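Below, each structure is written out as structure tokens.
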Structure I
Amino acid sequence: MAETFDVAILGAGPAGASAAIFIARAGKRVVFFDSGQSVTRRALIHNHYAAPSIEGPKMVDIGKQQAQDAGAQLVETKITNIEKQQDGFVLSGENGETYQARYVIFATGLWTDLAEKIGLVTKPATEPRIKTVIEVDAQGRTNIPGIWAAGTVAGVSVHTIITAGDGARVAVNLLTEMNGERWVDHDILPKEG
């Protein structure tokens, strides 16, 4: 029997890990998948707010750890198929395992092959060196109810600060839909003295 999650996120780069952080902090059961294909692992980043300079592999590892610390479950495998079920989706991994989730977020960066395979509508990309992206509405929803997309694969700029922000934005929008009211995640510093 497949383990059941509220949300499954395909991707563990800036968009996927950021979405996982927000969803886990909201108390939802979330799994995110690292296929080992993140282009951020090849980057040297000098333009990410609050990180004067950081190597891509380190950024990805910190983001994955932060998501796990928030309660997200990380699985290192590539998802090879997604099937719609009555109350969500069954995801099949390259590792032979299956996972069930009510919602799915694609945060696969450059990769749209699985999206196209399962019937998500794609369109030509506008970002240099990106060929195809998933078509989404203003909230991040795709044409298949229950499947969302964030980051470069959803048509936003490839810059890590933008994809990370988009992962958080889509997660907040999904949480808002799940909870029936706008989701906000802010902690306040304790008062001094």
Structure II
Amino acid sequence: MSQEMKRRDAMGIAFGACAAVGGVYALAGMKAAWDPLPSVKAAGSTVVDVSVMEEDKLYTDKWRGKPVFIIKKSAAMVAKESNNAKSRDVIIGDSRFLVCIGLCTHLGCIPAYKKAKNKFACACHGAEFDTSGINTRLPAPLPMLIPPFKVDGNSLILGEAGEAYNKMKESGLLGKVELDPKA
């Protein structure tokens, strides 16, 4: 009988081991199904080369389906700005940039850039923003939002929160309205 018990014990251990290995593979498969696809992960960040940008010219890129306005500011633009406006600038090397989500904070319209007046104007309801994205005319209740960004050499990586973005966040420059990180 002891020989038969040993055989049963060995069969039980073998079955348990197979079940455990199968369970691990099943859990790994479930996790892989829950993870976002590589194409979705890639859409979460956008890399912008700012070294080729000209001063006072609006560049529009797309991040997570939203327009992002980027302007390399000239010395004359920076000289006219208040300290509050300058604190919203993204500094890359010796240059200062406006980086914001190009949507009016009133109803989500896309404001037009009026280069001659150094402002953005929303044609729908008359809201205006300066070249730092700060609302200067109602009905826009808040400045244009600054997306999470990270500076890497001459590249601006939209969608990753870097040191400069975190400093803006800590100092309250982003306001109480923030983007949903899962959006």
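None of the figures in this text is laboratory data; all of them are computed from the coordinates on show. Everything quoted here is computed from the prediction, not taken from an experiment. Cβ atoms are built from the backbone, for glycine too; each structure is taken alone.
Out of I, II, choose the structure whose coordinates give distance in nm of label points 7 Å out along Cα→Cβ at positions 32 and 96 equal to 5.1 when calculated.
Details: I: 2.8; II: 5.1.
It was calculated from structure II.
I have 10.0 for mean count of other Cβ atoms within 10 Å over residues 16-23, calculated from one of the structures I, II. Which structure is it?
Details: I: 30.4; II: 10.0.
Considering all the candidates, the number was obtained from II.
One of I, II was used to calculate relative contact order in percent (Cα under 8 Å, 6 or more apart), giving 24; which?
Numbers: I: 24; II: 17.
For relative contact order in percent (Cα under 8 Å, 6 or more apart), the value 24 is produced by structure I.
Tell me which structure, out of I, II, gives 26.0, 98 once Rg and Dmax of the Cα atoms in Å is calculated. All intermediate terms of the calculation are to be shown ahead of the outcome.
Details: I: 15.9, 58; II: 26.0, 98.
Clearly, the read-out refers to II.
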